[in-house]
Structure P
Amino acid sequence: MQQQDRIFKWVCLGCALLIGVLVPGIFLQLGLDSAEAWQKFGIGFLWSAEWDPAQEVYGAWASVAGTLYTTALALLLAVPLSFVAALFVVESPGWLARPLSYCVDLLAAIPSVIYGMWGLFVLVPLMQEYVQPFLGETLGLMSLPGGEWLLGEHYNGFGFLTAGIILALMILPYMSAIMRDVFRMTPPMLRESAYGLGCTRWETTRDVVLRYGIRGLLGGIFIGLGRALGETMAVLFVIGNLIESPEGLFSGGTTIAATLACNFAESDGLQRSSLFALGLVLMLLCFGIQVAAQYYLHLTGARRGEAR
C-alpha cells in the first residue's frame, strides 16, 4: 500500500511538472518564431491596424480589438443567462431540473464548426432580415447621435454582434454548469437560516449563495472567457473576416484566432512571423486575465471571510 501511494505521488508530481514545463515552452516557441516581426515592427506592432501582405506591413490592433470586442459582447450576453439558468435548474423540482441539466450539458458537446454552420445558415439571415433592421430602424438607434458609429451602416447579417451571440451560446453551458454546481454546494443550513430570517429567494441567493461560492462563480466566468478568447471556427463563419478595426456592432472584422486560421496555411517569412506574434499576444491576454483574476480574489479574500 505504501509503495502504491509513493508511485501515485510521483505520478502526480510528474504531471504537475509537465504542465510547468509546457506553458513556458509554448511561450518560448512563440517568442522565437515571432522574433522577426518584433524586430521589424517593434512594440508598435500592437497598435498598428495596417495589414498589407503585398507591402509586407503587418499590425495586430485590428485582430486584438476584434477579439476583445467579441469576447466582451459574449460575456455581456452569457453571464446573466448562465446565472439565471443555473439558479432555475437548482431551484426547480427534480422532474424538471434533470432534463434541463442534460440539455444544458449537451450544448457543450456540440462542435464549434456546427455552431458556425448554424450561425451562417440560420442566424445570419435572421440578423439581416429582422434583428439588425429592428435595432437600427424600428428602435431608431441608427438615428441617435453616434448611432452609425455604434451599430454600423450595413445590414448584411455578419459582424461583431452575430459573432458575440454565437460565442455567448458556446460559453453559456460551461459557465451554467459550473454555477449550477456551486449553487448546489452551498450548505442547506445557510439557506434555511436566511429563509428563517425572512429573506426572499433572491435575497438568499444574492447575500448567501453568491458570497459562499464567489470563487466558483468567477472560475466559471473565466473558463467561459478563455473559451471565447480562443474560439476560431464559429467566429470565422459569421464575423466577416475583414482585417479592420471595429466600427460598430454590425460591421465586419476579425479576431486573433480567425486571422490565424485564415492566413497561416499559405503564410511565409515575415507574415508567418507576424502570425506567431499574434499567437503570442493571445497567449499573453489569456495568461494576464487569469493572473489578474487570481490577484483580485486574493485581495478580496479577507472581505469574504477567507483565511489568508
Structure Q
Amino acid sequence: MALKKNNIIIGFDTSCYTTSIAAISLDKEVILNKKILLKVKKDSKGLRQSEAVFQHVNNLGELGNSINETLKKYNIIGVCASSKPRPLDNSYMPVFTVGCNFAKLISSINNCSYFETSHQENHIEASLFRNELKNKKRFLAVHMSGGTTEILLVNKKLEGYDIEIVGGSLDVSFGQLVDRIGVNLGYDFPCGKYIDEDAIKCDIKIKEGLKTSVKEGYMNLSGIENQINKVLNDYSKEYISKLLLDTLVRCMYKSLSYICKKYEIDEVLFAGGVSASKYISKELKNKLKKDRVITYFTENKYATDNALGCAIIGLNQMKNY
C-alpha cells in the first residue's frame, strides 16, 4: 500500500463515560481529537451499561459529522478501536462493542485495515504521546480512572505491550471514591474537576491525615470513604477535597515507593482521568522526586478518556504489516 501524505488512521474508544474519536497522520500529527461525555442524572453516581451503550450510539452519530469533514481532505487507511477494558482474554464490557462495530463499518466502507486494542493500552499510548521516557521498553504505568486504579509493569513487545498488574486498589478505585465523596458534597457527576479545584484553593494545612491501608503496593480504599463521611459536615468543601486527595496521594506514594524498589524502576507514567488532577500530579511528583523516581504526566485532553492511543496503536500495527 502506498502511504500518501494525506493518509490517516482513525481511533475509536467508547468507555463507560465518554465517546471518543481521534485521527492522526502517518507522522503522528493529531488531525482530530473529539469526545462527548455521557450524560449522568443529577445526584447519580454512575450509569448502567445499557444506558451508556444507548448514548454511545447517539454520540457516534453526532461525531459522524467530524468524520465526514475529515474524509473530504484525507484518506482513511486504517481504523483501530478499543474492544475491551484490559488486554486480557476474559476482559469484557458491552460499551466497547459500540465503538468496535462503528469502526468496522468505517473500515468496510473505506476498504481499509481494522485493528483492535484495549482501553488500558489506549490510555498508556496516549500518555506516552507527549512524554519521552528514558526506557520505553520497561516502565511502570499507573492507570487511575473512574473504574480502575492499577499499577502496571509494562514491557514493550514487537506488537503492543506485555502488561502485568503489580499493585493498585483491592476494592474501589480512586475515581469511584472521588465521585462518591463529590456527590455527597453536592457536585455533579463526574466530580473530579470540582474536587481538584477545591483542593488547590484550600490553604489550610492538614494537621492529621486520614488512616491508610497499604501493603506491598496494594491499597484498600473503602475505609477512606467512611472516615470522610464522619467529618463531612465539620469542614468546608475545600478542606474535605484536600483531605481526600491528600490521602490518595499518600496511598499511591507508599505503593509506588515499594514497587519501584522491588522492580528497580525509576520511571512512572501516569494515565487515566484521575491523573489529570493538578493537585495529585504536583504532590506525587514532589514526593517521588525525593526517591529519585521520575514521573510523567500528560495534558488533560490525553489523560482523560480519548481515542488518540487507539489511533497510534493502529498506526503502529500498519507499520508492522
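Using log10 I(q)/I(0) by the Debye sum over Cα atoms at q = 0.17, 0.28, 0.30 Å⁻¹, for residues 239-294 alone as the calculated read-out, with -0.53, -1.23, -1.33 as its value, let me know the right label among P, Q. Of the options listed, only Q reproduces it. Taking mean projected area of the Cα convex hull in nm² as the measure, the highest value among P, Q is held by P. Between structures P, Q, the greatest calculated value of FRET efficiency 1/(1 + (r/R0)^6) of positions 111 and 263 (r between Cβ atoms, R0 = 41 Å, to 0.05) is seen in P. Please state which of the structures P, Q yields 1.23 when Cα Rg over 2.2 N^0.38 Å, for residues 223-270 alone is computed from it. Comparing all candidates, it corresponds to P.
One of P, Q was used to calculate helix-only ellipticity at 222 nm (-39500 (n - 2.57) for each DSSP H run of 4 or more, over all residues; to 500), giving -21000; which? Corresponding structure: P.
Taking relative contact order in percent (Cα under 8 Å, 6 or more apart) as the criterion, which structure among P, Q has the greatest value? Across P, Q, relative contact order in percent (Cα under 8 Å, 6 or more apart) peaks for P.
Every number in this text was worked out from the coordinates using simple rules, so none of it is lab data. Just so it is clear, the structure is predicted and the values come from calculations on it, not from any experiment. Cβ atoms are built from the backbone, for glycine too; each structure is taken alone.
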